[in-house]
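Got some structures for you, see below.
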Structure P
Amino acid sequence: MAELEMNYDQPARQWEETLPVGNGSLGGMVWGGIGVERIGLNQETLWSGYYRDKNNPSAFQYLAQVRRLIQAGRNHEAEAIMAAHMLGENNESYLPLGNLELEFLNQHVASNYHRVLDLATATATVSYDMNGEHLRREVIASFPHQAILIHLTGRQSFQVRFSSLLQHAVVAARTGLTITGQCPEHVEPEYNWDVPAPILQGTRGQHFQGAVRLLHTDGRTYAYDQMLEVRDASDTLLAVEFVKPARLPAGATWDQLLSVHVADYRRLFATVSLDLGPQSDLPVPLRLAAVRNGASDPALVALYFQYGRYLMIASARPGSLPPNLQGIWSWQLRAPWSGNWTTDINLEMNCWPLQSCNLLDCFTPFVDFMHGVVKEGTKTARINYHARGFVAHCNLDYWQNTNPVGINYGDHEGNAVSVWWGMWPMAGVWLAQEFYKHYEYTKDRAFLAAEVYPVLKEASAFLCDWLVEAPDGQLTTCPADSPENQFLLPDGEPAAWTAGVALDLELTAATFRDFLRTTTALGLDDAFTREVAAKAARLQETRVGADGRLLEWGKPLPEREPGHRHLSPVFGLYPGDLFANDAKRQVACRKLIESRVAHSTEQIGWSCAWLINLYAILGDGEQAGRFVRNLLAQSTLANLWDSCPPFQIDGNFGAIAGIANMLVQDHGAGVRLLPALPAEWRDGSVTGLRLKGGRTVDLTWRDHRLVAHKIHEPKEEASSIDDKI
């Protein structure tokens with residue numbers, strides 16, 4: 001078998017077993033059925049709603065009162081005011097495009113069945129024998145051609161249909177299907193079960209159009225009402241295009257189109273290799289089952305790593321949006337958590353592998369998306385808080401509304417639960433961290449001036465206005481919460497909002513530091529730069545409790561959930577690097593992490609991925625390896641998608657960043673090679689992982705010992721460092 005093939009011996013029985021293909025904008029989920037092939041389709045811009053301002057002009061008049069109540073210890077009253085007067089309407093929802101169905105005539109029992117996703121070529125293949133014919137289907141999502149291409153060989157007859165949960169119409173011709181439709185003007189988040197009319201079609205939703213084109217067949221074609229039929233064909237080529245017009249050269253053959261697709265894909269994918277042992281030819285579900293039963297399969301880790309890189313390339317290409325909670329693959333009209341960009345960890349985690357795993361081209365969609373977030377966030381900062389700069393809260397959608405969320409459509413206020421998560425105002429600050437990180441890895445001074453400086457300036461401006469003076473005279477944040485976690489008040493009731501939580505202070509310190517580094521590098525010195533420097537000098541520091549743990553809320557408070565999934569207080573350890581040279585806080589972070597783990601029976605996907613990274617940064621290969629195994633055993637679906645549950649792609653991306661961190665780190669304390677190698681990864685090699693300054697590194701180890709490494713300088717003609725150990 002090929003080294004990077006995901007093998008299956010039967011068709012998918014549920015959506016989580018399908019094989020995903022994508023070109024950044026257009027996604028497909030290949031079921032591989034016998035008798036009926038279904039390809040679930042998504043197009044990244046299909047969202048409910050339309051642009052409208054969801055900011056809350058009345059929020060500011062309650063801000064000072066909320067701060068006074070929190071400082072007086074009257075947390076419940078503060079939260080009630082926030083829920084009633086400071087939230088905004090919920091996000092809109094990411095929508096499934098529909099299903100392309102190929103119904104094969106007179107196909108029943110098959111033999112020699114194989115369903116394969118080849119990560120080296122980004123090709124999904126289904127093949128089987130039936131009635132003396134070898135039938136084969138190949139599916140690619142080509143970025144150069146802006147289309148999903150389906151190649152069918154072996155004599156067969158079939159009908160082509162399109163169906164959708166969206167309002168749509170189909171017109172059939174002998175050359176294919178033309179499709180038009182309109183998205184709903186509102187879809188309520190799926191977690192709001194008690195909404196009487198969660199889907200409002202209306203007339204203001206987006207219109208869309210596309211086509212299923214018959215590019216070639218040697219069979220006979222017929223057109224019926226909403227259906228294309230192809231009879232007695234042994235070679236057929238179909239193209240699926242939506243929203244973005246396809247770029248298909250006239251008369252191009254399958255081999256020519258495939259060659260262009262593979263060359264384009266390999267330019268990104270082949271930059272990194274990882275060998276942890278020979279791959280098995282067993283189907284993926286059997287390998288996962290063996291891991292759940294205690295087997296060791298390092299090669300499956302390598303396959304999972306490269307699958308994560310494949311998913312990133314498939315869901316983030318120049319001109320597209322960044323991956324949302326489900327990448328670009330979603331099948332429900334009310335997707336989990338609206339299929340949005342959740343920004344208290346999930347979108348941030350999607351960015352973690354972009355630098356180290358050599359996926360820099362896939363960073364472009366995030367940068368472009370953030371342009372709109374900063375623009376909208378400037379309005380929210382001004383309207384809601386009378387603040388400079390930009391702010392974003394817990395959720396973002398296609399319309400890039402940056403308001404706090406938590407109010408159902410048609411309502412006028414939120415509730416005590418929605419305020420715990422919907423009001424969190426530090427998302428923009430966290431997202432801004434990725435800009436300076438990209439500069440560290442590339443040393444692109446044009447990017448520093450054109451992108452890093454303006455984004456960090458706007459983030460710093462908001463923080464300067466958001467900070468308040470604490471009783472000790474230092475600056476802190478208020479109101480503040482630690483994402484989705486709560487503490488217990490003296491009366492035993494939970495609360496979320498206080499002042500000076502660890503995450504806020506760490507994000508503020510990192511933002512001010514990186515902004516000042518940027519201005520120094522650019523030779524800038526003005527009144528605002530001096531304001532930031534002065535406020536950075538007065539910023540509260542995170543504190544360590546009597547038990548040695550980093551204090552999540554700045555003071556010892558009992559946790560409502562001691563094993564809570566969020567690990568926000570240790571941002572300064574990872575993904576931040578504030579504590580890279582702070583031994584005391586590294587120990588305090590470890591104690592907090594260990595307490596979380598000790599009180600949790602299992603870690604959901606993205607939380608488990610975070611633990612892989614944290615233990616890797618702490619240099620603990622056995623614990624990092626333990627959570628790699630846990631991720632595969634507890635939180636990985638049959639098609640290697642991460643399960644929260646349900647499917648969330650952030651766990652895939654966070655985990656591959658963690659695997660990279662186990663092998664190589666360039667994280668504030670200099671380059672570390674094999675810093676967290678677990679015992680079961682006895683022998684191996686990796687090439688192409690990125691270091692800061694535009695460098696890449698290759699490693700080989702035997703019996704847990706580094707035997708060779710090479711650090712490549714950014715220009716190929718420059719001499720490389722080549723050491724044998």
Structure Q
Amino acid sequence: MIRVKYKKYKFIGRAAAIFLCVAFFFNGVTAFFPQTKANATEAGRKKVRVGYYISKNMQEDSEGHKNKSGLGYEYLQKISYYSNWEYEYVYGGWEELFAKFMNGQVDVMAGISKTPEREKKILFPSFIMGSENYYVYAYEDNPIVTLGSEGLKNCKIGANKNTLMEACLREWNEKKKRGVQIQTYSGNDALYQDLNNGTIDAIVDTDNAVEAEDRLIPIVRLGASEYYLAVTKQRPDILEELNTAQDKIMSTDPNFTKKLTEKYFSNTAIGAKLQKDEEEWLKKNKQIRVGYLVDYMPFSDRSKDGKEVMGIVKDVMEEILKELGQMNNVSLRYVGYHKTEELIRALKTDAIDVAFPIDDDVGMADKNGIFLSESLITTSMDLVFKGKYSEDTTKVIAVKKGNEIQEEYTKVHYPKAKIRYYQNFEQALDAVRYGEANSIVINNLRTDGFLSHARYKGLKSINLVDTSSRCMAVKAGNNKLLSIVNRGITNLPTNFAMVATYPYIGSLGKMQLEDFVEENWLAIFVSITIAIVFISALAAFLVNSRRKRKMLDSIAHHDSMTGLFNRRAFDEQMDQEGNHVSNQNLLLLEMDLNGLKRANDTLGHAAGDEMIQGAATCMKEILGPYGKVYRTGGDEFVAILRGKNLDWSKVIRELSDTFCSWSGYYSKNLSVAIGSCSSDEKPTATMNEMMAEADRRLYQDKENYYRRTGLERRKY
């Protein structure tokens with residue numbers, strides 16, 4: 001086809017007139033002008049038509065009503081910066097837009113997978129946009145989830161029509177002979193609608209489109225592919241420009257696509273429901289034996305009498321069982337070891353089932369015949385030394401005997417250093433203090449605790465560049481237990497392990513007698529002759545310790561963003577009185593923000609944080625005088641209020657009015673769903689029963705909000 005760039009000339013010569021006549025002759029008047037419009041330039045920018053279908057996290061929002069977002073949208077924008085393209089968005093469903101793309105009515109489409117057949121009909125650039133896996137998903141409460149692939153026999157499974165996902169499903173069904181009934185759809189709206197109403201049992205979707213909040217569990221992987229920003233065959237003129245733009249992006253920012261993937265697809269669905277083989281393992285093993293390192297706080301340690309385990313190892317293991325719903329089915333037994341070598345040997349000889357903490361080093365794991373779990377916690381390392389830093393600072397480095405993690409990190413980063421071994425960290429630090437060693441490498445979580453001791457006040461620390469990660473380990477071959485552990489780890493609350501370290505970090509800085517004497521030598525000297533001075537000093541010591549414990553307790557029970565009580569404080573309160581009949585004059589409130597996702601996607605996470613903090617401020621102002629307010633999740637709040645002769649309905653109205661009148665810098669309004677239950681309504685109900693009723697009313701209020709506003713709940 002002949003293409004003509006239309007320009008307005010002051011004078012058209014004979015040659016131009018002949019050229020136009022030829023163009024009209026071969027292309028026809030009706031074919032000529034539309035193509036000219038598609039290729040017209042405005043202010044030097046080439047018009048390019050984009051097939052814009054709605055896909056979660058890939059391309060969201062449409063037709064100019066809202067801000068667009070998603071990996072595909074940002075990728076298109078970045079391409080336009082280097083190609084100088086101006087986009088004309090063509091909206092529709094996948095099947096409709098793909099047909100337009102194939103016949104040239106759309107110039108480019110994002111998220112197109114490459115196949116030999118498509119390569120004959122579509123132009124693919126040199127660089128991929130990303131990659132994706134195709135899974136069969138079912139809701140977490142569907143019985144087929146625990147059966148895995150076998151549970152899909154004779155099921156009805158939905159997939160989008162004319163996609164690689166459909167092709168993979170048909171190939172898998174034929175190969176595995178599962179007898180699946182395949183239902184095809186022209187878009188996700190109809191697909192998910194049939195899944196919700198039970199018309200189909202499962203769906204096929206990409207791993208980057210399903211999030212944890214969707215409650216969908218991946219059952220079987222069907223395949224994977226790379227996807228591209230593809231060009232229609234009718235526009236070869238823009239393929240070279242696309243390749244040039246991609247080349248410039250990758251040469252200036254090689255991790256561009258990786259960063260986009262992490263931004264939009266980091267919260268993919270994770271299944272907390274155990275599969276059949278995992279359930280069978282736990283039925284045979286009613287007790288899990290957990291090995292840990294002694295003297296390695298905040299990760300792990302044991303009490304002085306040796307009877308109790310301390311550190312985050314206990315918190316993490318109990319939370320894993322809680323997340324997997326196994327607290328009442330499985331018990332935990334802890335066994336302490338002084339050396340990493342002993343810990344790993346116990347794992348290999350079946351003396352224990354799980355080991356923690358283990359360095360996240362695959363090479364080390366392979367050498368020792370163990371399997372590593374997902375990383376639990378990642379921290380930086382500090383170099384602790386005395387005096388001024390110089391070349392001599394790393395000549396002789398102290399290491400705790402048996403701590404393979406510290407020893408390996410030291411050897412890798414300071415291969416020329418001479419290493420001196422000590423029985424514990426205190427002896428190693430004393431060696432630096434008295435000049436036997438020049439320095440010591442300590443995990444950053446432990447540095448402040450140790451250096452808060454008065455006897456180490458002459459020591460300094462610098463933060464090292466490379467981080468260090470800790471994970472759990474099982475014996476090589478015990479893949480079922482590893483799968484259980486990983487399933488629990490990936491379902492832990494965000495930053496659970498890091499937050500769990502806070503109370504234990506304080507124990508490292510607990511004041512000891514030597515610290516007290518060094519800090520209060522004058523008072524000690526005077527107390528030899530004046531007993532009251534000694535008593536006063538001792539009292540000061542006790543007050544100081546009590547204040548420190550109170551501060552640590554406050555940190556452990558309060559939410560850092562809002563200042564409200566946190567989930568841990570709420571769980572402890574419910575443990576105390578959850579199954580007791582509530583007393584009179586009690587009101588329970590559950591609150592959940594409406595539209596937080598929309599604010600994050602359209603205005604940025606700063607706006608979302610502002611809404612959470614604004615809601616918390618309103619709650620403290622109105623509800624604070626009557627009781628405690630807890631932040632139990634990202635945008636979820638609970639209030640437990642008490643008061644005599646109070647009109648609770650008036651308090652709730654006042655709270656709602658305060659929410660409505662709130663206005664922030666980024667977001668100008670705030671909507672909060674509220675569910676309540678009072679002891680006046682249910683005088684014989686327990687706290688747990690009242691919470692259940694408040695929760696039901698909360699979701700009813702939320703449904704009313706989405707019905708009233710006309711917004712789709714899945715997107716907002």
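Bear in mind that the values in this text are calculations on the coordinates, not laboratory data. This is a predicted model, so every value here is computed, not measured. Cβ atoms are built from the backbone, for glycine too; each structure is taken alone.
If you line up P, Q by distance in nm of label points 7 Å out along Cα→Cβ at positions 538 and 690, the top spot, with the largest value, goes to Q. Here mean count of other Cβ atoms within 10 Å over residues 194-201 was calculated and came to 15.6; which of the structures P, Q was it taken from? That value comes from structure Q.
When Cα Rg over 2.2 N^0.38 Å is worked out for each of P, Q, structure Q gives the greatest result. One of P, Q was used to calculate Cα Rg over 2.2 N^0.38 Å, for residues 362-449 alone, giving 1.16; which? Computed on structure Q. For mean projected area of the Cα convex hull in nm², for residues 322-593 alone, the calculated result is 15.7, so let me know which of P, Q that is. The value was obtained from structure P. Looking at distance in nm of label points 7 Å out along Cα→Cβ at positions 146 and 682 over structures P, Q, structure P comes out largest.
Here mean count of other Cβ atoms within 10 Å over residues 218-225 was derived from just one of the structures P, Q, and that gives 18.1; the source is Q. Once relative contact order in percent (Cα under 8 Å, 6 or more apart) is computed for every structure in P, Q, the highest value turns out to be that of P. When helix-only ellipticity at 222 nm (-39500 (n - 2.57) for each DSSP H run of 4 or more, over all residues; to 500) is computed for each of P, Q, the one that comes out at -13500 is Q.
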